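Trainee: So, here come the structures, one by one.
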Structure P
Amino acid sequence: MFMSPGTQFNFDVQFLFAHEAFHTWNPAQLGELVPKDPVYWFTEGFTDYYARLLLLRASFIGSEQYAEDINRIYSEYMSSPARNYDEQRVQTHYLSDPATQRLPYLQGDLLALKWNAVIGERSHGTQSLDDAMRLLMQKAKESEQTLSDQDLAAVFANFVGPEVFADVRDYVHAGKTFPLPAQALGPCFKVEKQLLYTFKAGFDVDAMYQGGVIRGVEPESEAFRAGLRDGQSVLQTSGINPNDANQAIEINVLDSGQPKRIRYFPRGSAAQVDQYRFTSETGPHCELVALH
């Protein structure tokens, strides 16, 4: 892995390491993939779920940051232009469209969150998604095993129940909108509507990286209001996260020969979106269900 000198070991870097490390488990130890049914929702989405969960269990992050990251991915999911793409369309455009490529990550992350909660409820807290994953590994050790939508659903149904098949059909195959699981984090958190913004850079980000010059500034955008203009030469820029409208973009440019610092939030349209909010109403020692 290549990182710039001085890179901080922040959540994004920790998450990346946890995600890639978990790939030695999923799918490496769980079975063989079928090219016509790549199950990205499982291989990538479940890996995202466990990357976050393992950081929580290892105390790299706390309960509130865990919930905040789920809020972030759910807001990304709700604002994604690919949110309601069916499985065939996802497979067709997976390698050519970034939003389409991200969709299975988000779908699988949310499926894992929901199924873990259902398993905990059905077993009265004695089992979790971990038990289903361990069963997959055990089956893979005993005989050759393929990882397809139906094969995976059949295993998880042992723990979640028959609704697994409907979930895969509705949210993965048909691309229906996935609701934020209300009880997934336990009594510590409530689901409430919050005003969230879609990401809108307001200019051609690719052109900036390729040519070092600002192009395609949209007149009604926050970028324009902050002073960004076509033709400005870029001196320095912060990292741009296309999934986070609340992460400010900072760009130092040359404007009429003079250095100019521009900072703004890349916010587009706004909408009310379900989000988790921590509540202490249940007592000071409220624990996050996902930790177990």
Structure Q
Amino acid sequence: MTNLIKSLLSIVVFLVFPFSTSAQIDQVALMNDLRILSHDSMEGRKTGTDGNEKAREFILKRLREIAVKPLESDFQQKFNFSASDGEKTGTNILGHIEGIASSNSYFVISAHYDHIGVRSGEIYNGADDNASGVAALLAIANYFKKNSPRHSMIFAFFDAEESGLQGAKAFVATNSRAIILNVNMDMISRNDKNEIYIAGTYQNPDLKELVQKSLSQNDRLKVLFGHDTPGSGGHDWSNSSDHGPFSKSGIPFLYFGVEDHEDYHKPGDDFEKIDINFYNSVVEMLVQVINSLDKELE
């Protein structure tokens, strides 16, 4: 990595969060959801497969347990898209909690639940990519069900991200609501340096100050701003995941993710390799940031 790129990613905020009785998330449920979503029985969750359907049914079950309502009459948004091997149908899952102060303006909190399936007889479980984001999204939905947000919140579990962000594209193309922010999570559960990146503040600099206000100093987790500068080639993540279609439509976004690790898109991306302390810290941080932005944004 060049010195220039390093400088673009150099703003670091050290965080510490409570990890005992004051924790804002159910850490047992979080890890159980991640374990189930990344189990061999899900067969890698590839769009259009039985494993993908199993994952979808599990997410729907958990949303009903949390008592999150569907965005429309049904949780599921079907969409069609063209793939290299023919026409496909994907299914987004869309939950909703109405805001108590700004019911007609929305945060969309998102994570994709599909992965790349089975290849050459090996299951690609995608624990970090992106069962970690999905389990976190369930934990965040559970938090806001118990702590009513000011703005209405859509919890979007997107399908077919691995096929070109198709689920997010379908949602954005059909949306008529006033969305003021997309918070997207993709790969948030393991990093050898305890680093998690926030992309999107280059495009939306006002958000940076608000996010920084919500963070506290400590030595537990390193949050870095970057990977969103035009002209940095593969180091620019502005369209690398489901926040991309929101950004292209002019909707501000924050993307939370780690840099690629050795098991990215490989069969070794398994539950056993999740860094539990790091993951819990990241999800606690996400709740804190989203909660703060919900209070600060109009």
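Trainee: If FRET efficiency 1/(1 + (r/R0)^6) of positions 70 and 278 (r between Cβ atoms, R0 = 25 Å, to 0.05) comes out at 0.15 when worked out from the coordinates, which of P, Q was used?
Mentor: Source structure: Q.
Trainee: Let me ask something else about it. As an exercise: FRET efficiency 1/(1 + (r/R0)^6) of positions 54 and 270 (r between Cβ atoms, R0 = 35 Å, to 0.05), calculated from one structure in P, Q, equals 0.55. Which structure is it?
Mentor: Derived from the structure labelled P.
Trainee: One of P, Q was used to calculate Cα extents along the principal axes in Å, giving 46, 45, 42; which?
Mentor: Going through each structure in turn, the value belongs to Q.
Trainee: Tell me which structure, out of P, Q, gives 25 once relative contact order in percent (Cα under 8 Å, 6 or more apart) is calculated.
Mentor: Comparing all candidates, it corresponds to Q.
Trainee: Taking -12000 as the value of helix-only ellipticity at 222 nm (-39500 (n - 2.57) for each DSSP H run of 4 or more, over all residues; to 500) derived from one of the structures shown (P, Q), identify that structure.
Mentor: P
Coordinate-derived values only; no laboratory data. The structure presented is a predicted model; accordingly, all values stated were derived computationally and were not measured. Cβ atoms are built from the backbone, for glycine too; each structure is taken alone.
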